[in-house]
Structure P
Amino acid sequence: MSRLEDRREARDGLKAALHRQPVVATVDLGAAKVTCFVMKPGGVNRSERTLQTAGVGYVQSHGVRGGAIVNMDEATQAIAQAVERAETVAGVSVSGVTVTTSGGQLASNRVTAQVSLGARPIADTDLMRAISAALAQVRLPGRRAVHLLPIAWSVDGQKGVRDPRAMFGRVLGLELLVVSISESVFQTIGHCVERAHLSFEGVVAAPFASALAALEDDEMDLGCICIDMGGGSTSTAVFSNGSLVHVDSLTVGGGHVTADIARGLSTSLAGAERIKTLHGSAIASANEDREMIEAPPRGDDPGAGPVVAPRSLLKGIIAPRVEETLELLRERLKASGAPVEPGAGIVLTGGASQLAGVREVAVRVFDRPVRLGRPRRVPHLADAASGPAFCAAAGVLQRAAFGPREVRPLTAARARPQTLDPRANPLAKAAAWLRENL
């Protein structure tokens with residue numbers, strides 16, 4: 001009898017091991033820093049909808065400029081170092097990572113589809129037909145879809161339906177958001193990760209991830225614009241009625257402000273970054289004409305003295321660049337036709353959003369309420385890793401734990417039944433999505 005019990009315990013232990021969730025790891029590949037977050041299987045608290053990371057590691061970014069990899073060796077080394085530091089803290093080994101980035105010329109397209117219904121309740125097969133009809137319209141030459149997100153369903157023109165199953169109607173409608181990046185950038189990121197001896201598990205758009213980490217549920221429902229201000233790019237994600245409806249990106253970020261300071265004050269990039277951090281501001285302050293700042297001279301001349309300039313000059317360099325970036329983003333949002341709610345607020349994330357005065361400039365440019373966002377679902381993070389600069393990495397973990405539901409595209413590491421291979425059967429892709437998410 002004891003032998004039978006031993007076999008039963010061994011079998012139950014094997015089943016538990018097979019169903020055990022793997023370690024989840026993400027790499028935020030930015031122009032200023034490379035960050036790795038690691039979460040163990042027990043890091044998800046579903047009752048409180050919070051997460052607990054097991055390890056965090058970050059290093060200064062190398063080989064990345066303007067949101068794109070420009071040196072494979074340096075970028076590979078930075079990824080490997082960030083993952084190694086997170087592994088050391090977590091005490092686990094990471095085999096694969098999901099990369100979040102705002103590079104690769106992020107863009108989004110909305111497609112709609114309609115299918116006829118019979119005189120019966122709407123079933124899964126009807127949802128499959130609608131999804132396959134929408135997927136059939138996706139044409140992205142030279143680009144790779146990284147997110148396929150159902151925005152809304154409709155039944156006989158009635159919009160805002162969250163789950164149309166078991167409803168009656170004549171026509172089922174679907175609006176689908178397709179977020180894509182450059183195919184060459186996708187392949188380069190995947191190759192870079194694999195050179196670091198890691199499995200490449202896909203790409204997540206940084207503004208989408210940052211929004212998942214920083215936005216409240218009410219903000220997503222009522223409408224919100226999340227602006228992720230990184231070192232090499234500034235990207236945005238627009239939410240309406242609880243769904244992501246638009247993604248866009250500019251190759252202008254905090255690094256360009258640093259370069260402007262270095263040129264304007266004839267100092268080094270390191271000196272400009274230090275001055276920006278200590279004294280930089282995008283708005284005027286009291287006595288800034290009389291307050292002087294010192295910057296190290298450019299070059300290695302031992303006899304050269306420091307560069308001395310009034311703080312007002314620094315503000316005169318920073319403010320135009322920040323204002324120009326936000327105005328360009330505003331105009332692109334208008335031109336895109338994105339459904340931005342009239343009362344939608346703005347949430348700023350990313351390292352460049354921490355610069356003094358950026359929030360005030362954003363209020364003036366967009367004429368909307370603006371706040372600074374932080375990872376709200378990871379309450380235990382240390383102060384050094386809990387700021388706006390770490391929203392993207394935290395958002396990938398939240399996406400893995402809580403969604404949202406999406407038709408999962410093909411990753412570079414392994415083909416899944418729901419791949420975006422154009423030769424695959426659209427019905428099979430739709431069925432796979434329904435099995436996993438509904």
Structure Q
Amino acid sequence: MFLSVFDMFKVGIGPSSSHTMGPMVAAARFLDLLRKAPFSVAGVKASLHGSLAFTGVGHATDRATILGLAGFVPESYDREKADAALAQIKATKTVTPDGLPALRFDPEADLRFDFGPNLPGHANGMILSATDPQGDVILQETYYSIGGGFVMTQAELDAGKDTDDGAPVPYPFKSAAEMLEMAKTSGLSIAEMKRANELSRRSVSDLDAGMRRLWQVMNDCIDRGLENDGILQGGLNVKRRAKGIHEKLLAERGMNLTAPHTINDWMSVYAMAVNEENAAGGQVVTAPTNGAAGVVPATIRYYLDHVPGATTTRVPEFLLTAAAIGRLVQFNASISGAEAECQAEVGSASAMAAAGLCAVLGGTPMQIENAAEIALEHHLGMTCDPVKGLVQVPCIERNGLGAIKAVSAASLALRGDGTHFVPLDSAIETMRQTGADMHEKYKETSLGGLAVNVPNC
């Protein structure tokens with residue numbers, strides 16, 4: 001059941017964890033297979049299916065797949081090197097990944113968008129193939145990008161989501177009910193249990209340094225988004241707004257004319273800054289996905305900048321608590337918009353952020369579980385309908401509202417004693433059922449909702 005905080009929060013690139021990072025990771029895994037193969041390979045091919053096909057161009061899935069086959073990986077991605085590599089690949093019709101000979105790959109002919117039925121395992125499916133000198137397929141693997149940059153083969157998916165084969169962890173909770181019972185029995189907080197699980201796999205120094213880096217990347221992303229302006233690429237001509245809003249908020253500081261509800265604008269602008277950077281293909285942290293990457297860092301930044309007594313020493317506690325909630329959602333439902341709509345992305349992120357904020361504000365495990373439930377419950381049924389397949393409209397603003405809901409949920413939970421009517425487990429199961437029942441056109445295909453009702457798109 002163990003999933004590290006560094007799996008839930010991964011440093012990567014925009015605009016999509018499932019459509020950009022996932023395919024790049026899948027290609028890297030396929031290259032590893034080729035390096036171990038007992039036969040020589042002359043070329044590679046790729047086919048994209050389901051949501052990866054329908055919204056692939058808007059999410060840069062084609063670009064990510066090509067670069068992945070050339071040896072690029074999200075955590076060390078360099079935009080300038082990637083642009084140069086793409087130009088070289090298009091000119092030579094070959095990819096040259098480390099440890100393999102030059103492989104024949106013509107992006108125009110060897111990368112195919114299949115708009116037929118989804119592959120059986122997941123809405124985000126792709127098939128990677130290796131060919132011999134005659135062009136015949138000699139090795140093939142099916143991969144599924146299941147959300148948040150996580151990738152599974154068909155065999156792994158068939159085996160179930162819980163594929164961790166490491167040593168047992170001290171607190172292996174698979175549900176919120178188990179989590180609360182273990183917290184009660186142990187006397188530990190959710191973050192303390194999660195930390196103990198992490199330390200069963202890595203050193204204290206590695207854990208602490210890793211979490212410091214996560215927040216540094218998140219915070220740097222906010223700052224970049226508050227400094228950059230212009231028009232986002234993709235054809236919608238969406239103007240970046242975070243810088244302008246932030247400048248107005250700074251100008252209003254200290255003025256008695258500012259209304260109390262302006263605090264919502266601060267939460268929104270932090271989240272929008274992240275998601276404008278994500279839409280531009282910048283470096284972000286999945287939280288738990290790229291499309292929802294702004295909610296958690298915006299809530300942390302709200303805590304640090306606007307809550308009296310806040311300190312960065314509590315950020316690891318926030319991240320550990322949020323990661324524990326995110327894993328419950330992923331294991332028992334989904335964090336993939338292509339599988340369970342935006343309730344699984346921004347809804348999950350809001351639940352994670354609410355839990356983390358509640359924790360650093362002194363909430364008990366019961367109050368933290370309540371905060372996560374409130375936030376998730378009020379995202380149920382939210383569709384995933386990106387206009388033109390781009391992670392811009394409605395995604396950027398949606399992250400701002402997700403952060404606002406997270407703060408409200410944490411505040412409400414802290415006003416009570418943790419007892420409440422709807423358990424978090426029930427909200428997660430309801431999200432899973434809603435995702436299964438909802439029509440495919442509302443699942444990141446851009447075939448329904450705002451994607452087809454906005455003029456001139």
Structure R
Amino acid sequence: MVQLDMSEGSNFGNPFLSIDKKPLSRAHLKVWFTAGMGFFTDAYDLFIIGVALLIFEAYNLPGFSLHSTILGQAAAGFVGSSAIFAAVIGQLVFGFLGDRIGRKTVYGVEATILAVGAVLSAASPNFLYLILFRFIQGIGIGGDYPISATIMSEYSNVKDRGKLVALIFANQGIGSVAAVLVGLASVALLPPDLAWRVAIGVGAIPALGVIYFRRKIPETPRFSLLVRRNLEEAKKGANLLQSDIYEARVKAKQISFLIFLRRYWRMLVITAGSWFLLDMAFYGTGIYSGTIVSSIMPVSATMAISSQLFNKILEAGIPFFVGFFGYFTAVALMDKLGRKLTQLQGFLAMSILYTVVSFAAITKGVSVEGFVIPSVLALGLYALTFFFIDFGPNTTTFVVPAEVYPTGHRTTGHGISAAAGKLGAAITTFFFPALLSGIGVKGILELMALVSFIGALLTLGLKEPAKVPLEDAAKEQLVPAT
């Protein structure tokens with residue numbers, strides 16, 4: 001039952017009952033498709049910049065040599081992390097705007113920024129421009145998180161809400177696989193200086209394809225009624241689902257941002273903290289997947305450079321192919337297992353697998369010389385971490401913040417949580433090259449095992465938001481509209 005403040009003596013029910021009970025429909029899937037393309041591009045960008053770095057490492061391209069550029073050895077860290085640092089800004093700014101001026105008002109703007117950044121990145125003449133343009137792209141990527149997640153959660157029914165929000169995020173799985181395939185095709189068919197440009201530029205296509213549809217989606221009924229107090233606008237949004245607004249003489253009890261922080265700080269620690277820890281593991285091992293996999297299954301140095309590069313990209317993509325199934329396992333089981341159990345088992349499995357692979361490694365200094373188990377098995381166990389990342393905290397950390405904060409602060413709460421995640425991602429991505437030379441792959445895996453275990457401990461404090469209306473999950477009070 002939706003939490004209601006009855007102090008004014010009014011007796012009313014859930015105004016969103018029709019939406020909450022609406023069976024899964026084509027309208028839900030339309031919202032999913034429109035929202036999901038941004039996350040296709042996010043994952044595509046995560047892998048494809050790793051492909052570009054492999055090309056830069058293999059070829060001495062003018063303006064893009066990792067060994068002779070003015071940025072020196074820091075170039076890889078800056079290129080890999082610039083979009084991620086920018087995403088923190090995008091998540092905070094768009095999260096704030098989504099609650100202040102509306103989800104629809106800003107929807108499509110972030111996709112436009114993302115697409116423009118991708119096109120400009122592909123045309124970069126040197127590292128400095130590439131870093132700048134990827135920074136622009138990152139703002140768009142970041143802005144997509146709180147807006148798309150909230151729009152989907154506020155249009156979803158109770159029974160399938162976790163599934164629908166998780167489906168948006170599952171587009172990352174599709175984007176990862178697409179990036180592997182485009183990367184392989186680019187290095188196989190195109191000269192190096194054109195290959196990385198085409199591979200990065202393709203990331204603009206999905207975002208450009210949904211800008212028009214995003215601008216056409218009505219404002220969500222919950223934001224329209226509870227925050228704007230506009231019944232007609234709320235009914236227009238409900239009509240997208242062929243639903244209605246019942247007992248509409250209500251509004252949300254508005255609270256200031258400081259009161260929001262005071263009431264929800266524990267939840268923010270859980271959602272932001274677990275996302276921070278998750279992205280430390282996911283982005284560090286994701287962008288530099290090729291480096292880690294090559295240490296497990298070295299590519300023959302006798303091959304031609306182009307063949308070595310092709311094999312490195314293929315091997316780096318193996319964990320992403322395994323992770324693809326994790327996304328959709330989370331979609332299938334999210335509403336059955338609940339968010340808390342899904343996130344907890346994912347973190348624990350990651351910690352165990354990282355530990356096993358690191359303990360099995362035989363090292364000489366910071367280099368991995370082999371394994372006490374077959375290398376193929378070591379690679380399989382490492383790749384399996386991506387399955388549990390995606391069938392676990394990589395999905396749940398996106399879903400939960402779209403459910404547990406009140407309507408007037410929902411995109412803000414999601415934006416803060418997502419920004420914490422991207423901050424963790426940026427830190428590990430930027431420092432990964434230094435960590436690799438300092439503690440090696442074995443040390444990195446041990447560090448990721450510890451990070452994952454802390455994430456599991458933090459998850460224990462999460463209160464399950466599944467199978468209840470959003471207003472209950474967020475402990476939001478509805479009062480009579482005057």
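Read the figures in this text as sums done on the coordinates, not as results from a lab. Computed from a predicted model, the values in this text were never measured in an experiment. Cβ atoms are built from the backbone, for glycine too; each structure is taken alone.
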Assign the value 14.4, calculated as mean count of other Cβ atoms within 10 Å over residues 334-341, to the correct structure from P, Q, R.
P
I have -11500 for helix-only ellipticity at 222 nm (-39500 (n - 2.57) for each DSSP H run of 4 or more, over all residues; to 500), calculated from one of the structures P, Q, R. Which structure is it?
P
